[in-house]
Each structure stands twice: as C-alpha cells, then as structure tokens.
Structure P
Amino acid sequence: MSMMSKAVHDAAVSSKRAGGSFATQQNRRLDTTGLLRFARQVGEMRASITEIPAWVIRAYAQYNVAQGKAAGTLANMFSAIRVTSRHAGHDINEVCSNESLELGRRVRMGAKRAMTAAEVDALLARASRVDTGLVHMISLALHLGLRRKEALMCAPDLQMWLDGLARGDATLALMRGSKNARPRQVRIIASERERTTEAVRAALAYSREHDLQLVTGQQKTLKSSMNRLKALLRRAGMTGTLSFHSLRYTYALQSALEMLEAGMAPYEVLIELSESLGHGPTRVQMILAHYCQPIKGRFQNHVSEQHIAAVRRRKPSPLPRARARLLAKYRHQELSGHPIGRRDMSRGPVAAPGWPSTDKRKSQP
C-alpha cells in the first residue's frame, strides 16, 4: 500500500470514528483527501493526516482562497479536516482555526426569500402544468417548512400527520428525510391549520394511488426520484431566489409573525422556530439573519450573548446522540406504521425500551 493510500485509509477510519451520517462522513473523506493530494504535490506527503505539517494546511487554505471558493465552502472543508485530524489523535484547532488560516466569515443573510401570496399562486399554477405530485410537495413544504428531501419522502407519514391534525396536536413528528436523521417536531401554524389539513389529506390521497410516492424516478430509487424532482423544479421555474427552499422561508416568516402576535417573547420565538426547522435551539442568530431578516427589527435588543450562553448550558441528554436517534427511529416507525431507512426496522435487533416488539417471530413458541 502506498503512502497516499495509507493516509487516505487512516483519514477514512478517523472520519468513521467521528460519526455522522453517510453523507457527512463521505464529505469529510473528500475534503481530507484534497489536503493529502496537495501535500503530495508540495512534497510533504505523510502516512497519516496527523503528520501533515501545519504550514501545509495553511498553504492549502490560501490555495483554495485563490481558487475563489466561497467562505461557507472553506469553513466546511477545514472543519472536516480539523474533525478528522482530532479523531486521528492530533488536535489542530488552535494552529489551524479559521482565524489563523485567515478565512473569511460566511454571510448568513440567506440567498433565498419568502414568497408573497401572489408568487405562491403563480407557482402552484405553473407546477400544476408540470406534475401533480410536485403540487402536493409544494403545498406540504409551504405549510410545514419541509426541506426538499423531507417533502419527497414524507408520504408514509401523511396518515400519522392527518391523525395528529384531527386530534388538535400543535406539532407533527418528522424524521423521514431529515438532515443527519435528526428527529424534530414541526410547529403547525394555527391560522393555517385548515389549509394544512387539506394539503395533507390531498397529498395522502394522491400518494395512495401512486404506491406512497409523490414524485417517483425512473429507477424507483431515492436518487433517481431526487434527480427527477430537480428536473421538475426547473420546469416549474423554481430556481434562484425563489427555489424550493423559499417555501421554507415563507413558512418560517409566517410562523414567527404568528408567535410574536400571540405575545411570545422574541428570543423564545427564535428558539421555537429554530427547533421547528430542525436546527436546534442554539442556532438563533442564524435563524434571525437567515429566515427572519424582513422582521429583524422586531428582535432588536432581544438576542444577547447571555441568552445564547444560557441555551448552550442546557443539561445534556442522558443518552448518546446515536442511541437517541435510534430510539426516535423506532418510535417514529411505531407511530407511522412504516419502516425508516433501507432496512426494515421491524426485522431489526429489538424494539426500543418501553415499546412492544414488532418481530412476530419472537412471540412464537
């Protein structure tokens, strides 16, 4: 095995040790491999990423800056390199931080914006001429703030959501298609409950006629469905400022305004909105700059470092993150009646503690 192969293998093992979704680990490996290739080009190749000199990493940072890469891309790249190196046994946070590498700060102003009512009507009219399933995805994303992948994969949960709306639940459980498989509770906009219910009911009826799918690719796989969805979005004119993600901005703005009008404290509004969008309670500054920019004045002097520090000092979960997500997956499966992921969870090891096992074979004598 060559020195380069050893270093790449070492980085892959460290990335796996760091955890995260398959996509996260894959991105870490790609970013770390780029650094190793640069080290080989400048004659500083080593058998492990932990042995790469700090000056090589700094030179690699300046090389990427000269290539014109965006600040957000650079931040993600060198975050992946730091994480991989730390789990390989060498902490480079101090010598290779974003500040020491002279990397610019990413601008969290948001490249999208919320849609007006007229723009939403025009969008639905265009989408109806393209694909009916796309219309249902747009309606669901508009009322629940779903990401593109979440809207594509939500069909097995629609009956569960409809039951929750009928009970008067204030939130709906979401996990299928979420980023890094993070479960969350999506807040229902009270003034839009009736329209939300109608959107879920219509999408459910359509998906039942199409094998619990809203948009299906030619090869019947998630990847082919995503590719077809991208093509449909281009045909419907959902690109640029008013892309599919703009529906999420529309939901966030409407939800924030409703909570403010109800008298909720501005900082609590940001926390509630951040959790509903799947970002967690510590991302309030990003939520404010990203989704609530048009009403930023209403949060003036309500977001302080003391608020943020208090949220970050919350008592940690008693369970490891991976275990907590696995339990949430079992629970979500029990509620929706459909497995999550490639493997049928009903044939997994054991049901989560406190829930009955769904494996019929274990109940047989």
Structure Q
Amino acid sequence: MASSSSQQPHVCVTGAGGFIASWLVKLLLSRGYAVHGTVRDPCNPKNAHLRLLEGAPERLLLFKADVLDRDALAAAIAGCQGVFHVASPVPADKVLDPESEVLAPAVNGTLNVLQACSANNVQKVVVVSSTAAVYFNPSWPQGRLFKDETCWSDRNLCMENEDWYSAAKTTAEETALEYGEKNGLMVVTVCPCIVLGPLLQPVINTTSELLIYITKGGPNVIKNLPWNIVDVRDVADALLLVYENVESSGRYICAPDRITTKNMVNLLKKAYPNYNYVNCDNQDYESSILPVTSEKLRNLGWKPRKMEETLCDSVEYYEKAGFLQDVEGCPCRLPHLFHFASDE
C-alpha cells in the first residue's frame, strides 16, 4: 500500500466532509487519486462517511484543519500537486456577526489556503465560488441576454442588502484570482448555482433544506422565482474537469438549468404526488431576471445530467433518509439564506 502511494497523484480537498466536497472526494478516489481531506474533527461521526468510500482505506487521509489555521492547512497540503478549496461558510440562520461568521472564514480562509499552496509548490488550485458572485450586478449592460463569467456581483450592494454570503463569495473569488495572478499560482474558480442531489454526509445542508421546504410545504408562500439548479455530482465532475484540463483558466459558471418554483412543484407532484408542497404566488419574475450561461464550462466537455433526474434523485434520497417526515417540535423552515424568496 505504502509503496504504490508515491506513484499516485496527490490532491487536497478542504472541508472534505461537506455536501460538494464529499462527492468530490468520492470521484477523486474512483479516479485513482490519493486525497488529503481537511475537516474540523476527523473523529466526528459526521465525517465517518468519508472513511467508507471505495478506496478510502488506501488513499484517503483526513487532517484536522480549520481554514483560519495556516499551519494546519500547510501540513494537509504538503506533498499535494493540486488543491480543491471547497470549504466555505453557508449560513443557515440570520447572520449576527458578518465578519466572524462569514467574511473572515471565506476571504481570509481562501488566502490562507493559497499561501499554503505557494509554500508547498502546488501546481493548480481550484476554488469553489458561487453564482452569488455573478448575479448581483446592477450595471450589467441592458440588451445582454445572459450573464457570463465577465459579470461580477457588486460587493458593496451585497453588503448594503446584508447579503453577507454573496459579499463573501464575491470578495473571496476576486481575492483568489488576484492572488494567483500576482504570485504565479494557477488558480481556477468554479461558480455553482443552487446545488441539489443525493447526500453522502449525514447532516442536511442548506440548499437541500430549501428543496425539503418546497416539497413538504412549509408555512411561507414562496415567490414563483426562477431557480438555477445543478446536480452535486455534476459539480464534482466540473471541478475535476477544470483541474485536469491544462487549458482551463479564470472563472467557470456551473449553472446548467433554470426552473420556476411553480414548475418545480408541478414536476415533482407528478413523480411524488403524496406531499403537501409549498404554495407559490402567481407573479412573473422570470422575464426580469437574466439567466446565466455555462457555455464556457460546456466547451471544456462538461455534460451535466437533466434537471428532472437531479430533483427526483434528491427527493428519493430525502424519503429514504427520513428527511420528509414531520418531526414534532421541529417545524419545516425556510433557511434564512433564501428569505428573499418569501414575502414573510
């Protein structure tokens, strides 16, 4: 086991126990990579699923490391040719202290990872950003039919709106790309939209909470907004694709499909008719919200699955895991990150 490991490509995945990162670790192991995964506590049961992945006993090492601890990060990254920086806070509740809860972990954490990469002669870094760093640009030219990788969210506008997640993602991604240019480090960013699909980890993540709310029919009326959706397995594919492709550079939007709340409910009702589903308003938001394009990523050869498969696989997983059952004293709630989707 030890003798062959030196022949395998070594990569590090930060926040390895999370929703996207778990699927990325699974994919990397299936492709023969040796993986260093950073987690806050390797002994925590919520990370146990990683050790059960095929290839994990031979090729997965978990490191105790927080993104704000540069020395711990450097130890995890040592010996790796590539790094996938996935760890980033996604607040489920109202943010009370934006700096410590969201901005510092996202921005300073990204810088710490990049500095550790420079110190360890890492060849390429893939940073997971978000379409939240793309959408909110009031000065985007009228007449452009969609937003692409040249579109950046206005971080000051995000802060004025107390949209700390978007502000943090925008600042962290700008910081990552600027650092790469100034320091001769190959940095590529990937911007997924709302990520859904089956979970590998035992803890429900924030975007899955949104779909559970829509399916169970939480108390708030939801606006009939257009949602950009991508499958978590396709995000993992995209991350590995941009890592392995020598021509990849800059940003890549990872948002293949768009569907309104009402159309999502109607689609799911056909496959799973026994749920209450959320009530929607009847307004048209679609014509006033520009879509984003994933053409740049598709041109690298990315082939995402159909959205129907993602939605149905998600609900099927929630059913089996018991996430759609009513629990006394635990009302179904809309995550605060998506409070803009409700009038209440």
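Each value in this text was obtained by applying a stated rule to the coordinates, not by laboratory testing. Please read all numbers here as calculations on a predicted model, not as lab measurements. Cβ atoms are built from the backbone, for glycine too; each structure is taken alone.
Listing for the model above:
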quantity: Mean count of other Cβ atoms within 10 Å over residues 59-66 - structure with the largest value, from P, Q; calculated: Q
quantity: Computed -17500 for helix-only ellipticity at 222 nm (-39500 (n - 2.57) for each DSSP H run of 4 or more, over all residues; to 500) - originating structure among P, Q; calculated: P
quantity: Among P, Q, structure where distance in nm of label points 7 Å out along Cα→Cβ at positions 43 and 83 as derived comes to 2.7; calculated: Q
quantity: Origin of the derived value 1.7 (distance in nm of label points 7 Å out along Cα→Cβ at positions 67 and 251; candidates P, Q); calculated: Q
quantity: Which entry (P, Q) yields the derived value 0.95 for Rg/Rh (Cα atoms, Kirkwood Rh); calculated: Q
